[in-house]
Structure P
Amino acid sequence: MKISARNVLKCKVESLTPGAVNEEVVLKLSNGAKITSIITKNSVSNLNLKLGDEVFAIIKSSSIMFGLGELKISARNVLKGKIVSIKKGEVNAEVCLDLGDGEIITGIITLNSVKKLDLKVGDEASAIVKSSEVMVGVE
């Protein structure tokens, strides 16, 4: 599978919860972290998803927010890790967070946000992703 999205994380399907139109798909990374995706029932059927299947959580870098400390937010996915790199541009910055077990998640945020949060390499931080922004892929 070749795809332009920056974050393609190998996972296993841990649970499937059907709704009237969409399904909640909970994915588990090798480090034990969980990622929730909300996709259509039709997509679950087309992908032939079953418990235990190996799949990919696909997240565009522009869909990731970053936070510090304990967060009380409505987003389903809060992935904790350590900042391993920050590449600053004129307007935006690329922030890479090591989730452990070789999993890196990359987000693009404004340079102003990097400054406002005072993000630095080595800081503990969280990558925040709405469940509706997580795509599921299979090979």
Structure Q
Amino acid sequence: MGFSTTAIHAGNEPDAATGAVSVPIYQTSTYAQEGLGKHKGFEYARTQNPTRAALEKNIAALENARFGFAFASGMSATDAVMKLVKAGDHVILGDNTYGGTYRLFSRVLSNYGIEFDLVDTTEVRCPSQNGLEVVNARTCGRK
């Protein structure tokens, strides 16, 4: 399948309840359950939602990945990614980063031993710090 076809069809199966060929926007916050912990795949909209599940499946297909993730905000995505770093890790941030991201690092993550530096990103260079593991491979591989 080409990119356009994948973008249109991945994660977009007909709705089982109605037969709609486009994923409905489910605007509910809770789902009926047969009993405690016995549900049909969805419990509460903040943890899972059929509309978001379809979007995440589509993102995964477009990126040729096993999983895709959708977040309600950039800060929630940033916070989730930062759960992958641990005490002693060093993160490079652009010096023009969003203020909430800066506060996350300076007021929260720094308390957990996560170090960071702000760098000028108007001229991209590969960082040369020892132990740096996560870099933008697309720009660092260029000469």
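Taking distance in nm of label points 7 Å out along Cα→Cβ at positions 86 and 118 as the measure, the highest value among P, Q is held by Q. Structures P, Q were compared on relative contact order in percent (Cα under 8 Å, 6 or more apart), and the highest value belongs to P. When P(r) over Cα pairs in 5 Å bins from 0, in percent is computed for each of P, Q, the one that comes out at 2, 10, 20, 22, 19, 13, 8, 5, 2 is P.
Each of P, Q could give distance in nm of label points 7 Å out along Cα→Cβ at positions 6 and 54, but the derived value 2.0 comes from Q.
Determine which structure produced the value -7000 for helix-only ellipticity at 222 nm (-39500 (n - 2.57) for each DSSP H run of 4 or more, over all residues; to 500), calculated from the coordinates; the candidates are P, Q. Present the calculation step by step, with values, prior to reporting the outcome.
Working: P: -2500; Q: -7000.
Here the read-out was taken from Q.
I have 4.2 for distance in nm of label points 7 Å out along Cα→Cβ at positions 46 and 70, calculated from one of the structures P, Q. Which structure is it? This figure was derived from P.
Tell me which structure, out of P, Q, gives 3.7 once mean projected area of the Cα convex hull in nm², for residues 62-101 alone is calculated. Answer for the origin of the read-out: P. Looking at distance in nm of label points 7 Å out along Cα→Cβ at positions 22 and 78 over structures P, Q, structure Q comes out largest.
Each of P, Q could give FRET efficiency 1/(1 + (r/R0)^6) of positions 30 and 94 (r between Cβ atoms, R0 = 25 Å, to 0.05), but the derived value 0.60 comes from P.
Coordinate-derived values only; no laboratory data. It should be emphasised that the depicted structure is a prediction, and the values quoted were computed from it without experimental measurement. Cβ atoms are built from the backbone, for glycine too; each structure is taken alone.
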